[in-house]
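Nothing in this text is a laboratory measurement; each read-out follows from the coordinates by a stated rule. Values in this document were obtained by computation on a predicted structure and should not be read as measured data. Cβ atoms are built from the backbone, for glycine too; each structure is taken alone.
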Structure I
Amino acid sequence: MNTISVSVSDYITTITLDRPEVMNAINHDMQHELQSAFDDFAQDPDQQVCVVTGSGDKAFCAGSDLKAAVADGHQGYPANGYAGLIERFDLDKPVIAAVNGLALGGGFEVALACDIIIASENASFGLPEPLVGAVALGGGLHRLARQIGLKQAMGLVLTSRRVSAAEGLRLGFVNAVVPAADLQSEVSRWCADILRGSPMSIRASKQTILRGLEESGVAAAMANQGDYPAFAAWKDSEDAQEGPRAFAEKRAPRWKGRQE
């Protein structure tokens, strides 16, 4: 890995965009290294939570490396789209964006593709693509409108406005804002809270939320949730039996994270 670093510890995979000299901008090599890193996380049964962050204290990710794109031309995206993440619609494990600075353009789109965004107070967000004659095609236009509503998304996108972490919290796409020095400990707290639950239950819950949003309404979502793969896997899992058993025996559950 030349453009990112990956660490694995206690069921948590941390992927760090590591080009601080260019605000962790994404070039061709990073696209494919991220694809590989997310593939490894998705396929590793022992890894339960992924944290994505940026190197340094200035930027999470400033988006695409435009200088590299001009010099080398557009060389295409990997199998799961921009950054190997934005079209990874079958990933049922939680992904947290630890935003430690600028998250602009494709960097904001990567954060929006994560399930939870924890931001430092110096973080800022925006989709300024129109200022360079581009369009945010990495899912940002679609995800932002769904996450904060049509009018707020239109206002942010059409003006190319950058918003602070506090504004992101108010708009609803940021989950928590903390001082920069506390970002890692806050992310660790969120990871610890997630890891208290059954991995099967967490995956089923994430998939049920996202697939349910695609249904015509709550009634349809509830009628169809039994057919969602992660939901069906949870029903037949050891965890579904272990939870009630541990509660009755007044002990901590021992999650297996797999089907029987």
Structure II
Amino acid sequence: MSIDAHGTRFEYLETPGTRPIVLIHGVGLDQSIWGAMLADLVGRSTLTYDLLGHGDTDKRLGAKTFHPFIGQLRALLEELQIEEMVLVGFSLGGQVAKHFASSYPNIVSALVLISTTYQRTSEERSAMSLRVQQAKDGDQQGLEASALQRWFNPEFLAAHPDVECQITARLQRNDPASFLESYELLSNAEDHHLDYGSFAMPTLIITGDGDPGSTPRMAQEMALAMPKAQTEIIQGAKHLGIIEHHRRFSGPINNFLAKSGL
């Protein structure tokens, strides 16, 4: 694990002659969630890092916009002298990826959005607001139980208690104030405008058919709003399918990159 000049913890595994794949994790988590997927991206350079206020990156978001997240990634890329990349974002990371690609389209050769929300209904936003209120009320136990239920199939957790322990431990170690900053931003993502019609790079949008927060409807409608987007709906996957069904996610990503000449 390394740390950049601005305090971002990252891991860069460089394979000479390949375009880096930069992977951004979700809210309340850290870069370790990509462990299973990284093993599937053989022969490619990969960069993972901890978002502001997450994992071992101590510096907080400090604002109610995506701009600090965008600046964090831009500074990291400049330090590593990465001029072009494939950008992959999961959940909150997908929102960061969209806003970064909108700000720096020439750096992003292709975009992959995993379990990322788009135009939530009023009912979906209300459900998210209730979880934010749980966080404000300090109901850590309730948040953890709700998250595990939304993120994994129960059969998987029963067979992989180590994963449940890893995720629960990560949630318990989070600084409550830092977590709440990012959680509120995610809950209000629709309030931060993006011109989806301007995304000129090839884009793959993936979600699970059992993901209650980032639904197939959202993925399909987001793809229709973007000029070069396609969708992949993973059967049997909930929100953290990148762990539970990582090969079902990495397979379409590898095919998408191959067909895009990347």
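Using the calculated result 2.8 for distance in nm of label points 7 Å out along Cα→Cβ at positions 88 and 168, pick out the matching structure from I, II. Answer for the origin of the read-out: II. Given that relative contact order in percent (Cα under 8 Å, 6 or more apart), derived from a single structure, equals 21, which label among I, II identifies that structure? Corresponding structure: II. For the structures shown (I, II), distance in nm of label points 7 Å out along Cα→Cβ at positions 72 and 216 is largest in I.
Which one of I, II has distance in nm of label points 7 Å out along Cα→Cβ at positions 16 and 224, as calculated from the coordinates, equal to 4.9? Intermediate values should be presented prior to the final figure.
Numbers: I: 4.2; II: 4.9.
Structure II accounts for this read-out.
If mean count of other Cβ atoms within 10 Å over residues 104-111 is calculated from each of I, II, which structure is the one that comes out at 18.2? It was calculated from structure II.
Identify the structure, out of I, II, from whose coordinates mean count of other Cβ atoms within 10 Å over residues 120-127 was calculated to give 12.9. List each step's numbers first, then the result.
On the way: I: 22.5; II: 12.9.
Matching structure: II.
Taking percent of Cα pairs over 33 Å apart from the coordinates of each of I, II, which one would give 12? The correct label is II.
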